[in-house]
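Bear in mind that the values in this text are calculations on the coordinates, not laboratory data. Remember, predicted model here, so these are calculated numbers, not experimental data. Cβ atoms are built from the backbone, for glycine too; each structure is taken alone.
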Structure P
Amino acid sequence: MPGAKPRLAVFKFASCDGCQLSVLDCEDELLAIAKAVDIADFREASSSFVDGPYDLTLVEGSVTTPEDLHRIQEIRAQSRFLVTIGACATAGGIQALRNFADVAEFQKAVYAHPEYLRTLATSTPIRDHVTVDFELRGCPISKTQLLETISAFLGRRAPNIPTESVCVECKRRGNVCVVVAHGTPCLGPVTQTGCGAICPSFHRGCYGCFGPQDTPNTESLTKNLERLGMAPTEVQRVFRTFNAMAPAFRAAGTAAVKEGGKP
């Protein structure tokens, strides 16, 4: 219909709901969004929903079950633009750690009747299965970056999301480098900014929540982490957290342990 507001939908796959809660955390800004769009489907916020098609769809979570594979195809077919939000949707999330282990062994250890489960052997990003128009990183995502992304798609322009490292953000905030000053292991040099350098601001190393920055030198950082006293298995572990399946972090985690362990 001429003059009709764009339709926004928000869907969840395997995840903790944290990125959807970031949408709700927009509070006052969410009211402005609600005036600009029709929130057609957002089960975290409302039990009422409208079937597609949708102009902009936000997807949280990774693909982990056979049902997920079918559902993401349906959502993609109903979406003009599809944006994945958060580490689970963009890099498999914490649950992607099972990609490096035996899922059947996990099932036996946790569930009394694992034969009732229907799951895939891997947990994978949304982009592995359908075309994604934009990926918004973070665990959880940044409210500011979320608002920019929604505004950009409503305005028919590319989102203005920085891709430099957390180190740049530390410089802006005037933080003393935790590596130089305290010898604290930190993924800031290879991690995309977006969090406001929260951890280094409180004298802790970056955990890599926003995934690899645009040109990550993980090989150099790995050598530095080892100089700080981290064993190869410990280096592998820091790369295998929220964004274990992001290509740069996955390769770095595999390269960190030359012998033993699983790739």
Structure Q
Amino acid sequence: MRALKTAILSAALALGLAGAAQASEAVHLDKQNWPHSGVFGTIDKAAAQRGFQVYKEVCSACHSMRLVPIRTLAGIGFKDDELKALAAGYEVQAGPNDAGEMFMRPGLPADRFPSPFPNDNAARAANNGALPPDLSLIAKARVGGEDYIYSFLTGFEDPAPAGVNLMPGMNYNKVFPGHQVGMPNILQPDGVTYADGTKATVEQEAKDVSTFLTFVAEPHLDERKQMGVKVILFLLVLAGLMYASKRKLWSTLH
């Protein structure tokens, strides 16, 4: 009996891996040219600010960023007074007070972005049983990073391609493994009105929010790259000095 169970489990695992492999083979990411790519690339702060607007007005209704302090936005150009005003627009749980009770208060820049649901069960209940992923590290958690996020957000098709039978409540996405996803197509043309006047096409919104989620997943990306360049330059200068010292030392020995 144990051997039979083992055989069944192995077969199921093999089928699962085969299905995953087929799904991954069918996925084609729409690769973009990102200003932050490469050794000298930096985050486009204007795009990241627009991306935060997309997150706040569209994505935050379902998706949390519970690992991200509000003050992190200083890294893309938000001023202290803007951060205070933004934080005050949220209510966060605090306490206990002297009576041992928890209470709600206006947010502070040091607080993390509050979740749209009180717990995972509430999130599932509001989303047909699906748990919307937290977006704090989504750019690191998905293979392809920002290219995956962009491709996913622009990869919805309605109606689904011929021959595809969607399960009830599911939507077709050409990038998502298996191509059936509970999340609807949330980005629409002019779904937001950008403060800087940028035309809010679906592609622009997807690119901006992908840039923003890349930033929040690694807010010190620019500083890390700058430090890396400085270290490389230092090592090059040091190597040059060492070589010059070696040449001078050996020249006196001949």
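Give the label, chosen from P, Q, of the structure having the highest value of relative contact order in percent (Cα under 8 Å, 6 or more apart). Write down the numbers at each step before the final one.
Values: P: 17; Q: 25.
By relative contact order in percent (Cα under 8 Å, 6 or more apart), the leading structure of P, Q is Q.
Using the calculated result -10000 for helix-only ellipticity at 222 nm (-39500 (n - 2.57) for each DSSP H run of 4 or more, over all residues; to 500), pick out the matching structure from P, Q.
Going through each structure in turn, the value belongs to P.
Taking FRET efficiency 1/(1 + (r/R0)^6) of positions 36 and 188 (r between Cβ atoms, R0 = 30 Å, to 0.05) for each of P, Q, which is largest?
By FRET efficiency 1/(1 + (r/R0)^6) of positions 36 and 188 (r between Cβ atoms, R0 = 30 Å, to 0.05), the leading structure of P, Q is Q.
Computing distance in nm of label points 7 Å out along Cα→Cβ at positions 180 and 236 gives 3.3 for which of P, Q?
It was calculated from structure P.
The value 1.07 for Cα Rg over 2.2 N^0.38 Å was derived from one model only; which of P, Q is it? Please report the intermediate quantities before stating the final value.
On the way: P: 1.07; Q: 1.36.
That value comes from structure P.
Could you tell me which structure in P, Q was used to calculate mean count of other Cβ atoms within 10 Å over residues 44-51 as 21.1? Before the final figure, lay out the partial values.
Details: P: 10.9; Q: 21.1.
Structure of origin is Q.
For distance in nm of label points 7 Å out along Cα→Cβ at positions 60 and 100, which of P, Q scores largest?
Q
A value of 16.8 was computed for Kirkwood radius over Cα pairs in Å, for residues 84-211 alone; which of P, Q is the source structure?
P
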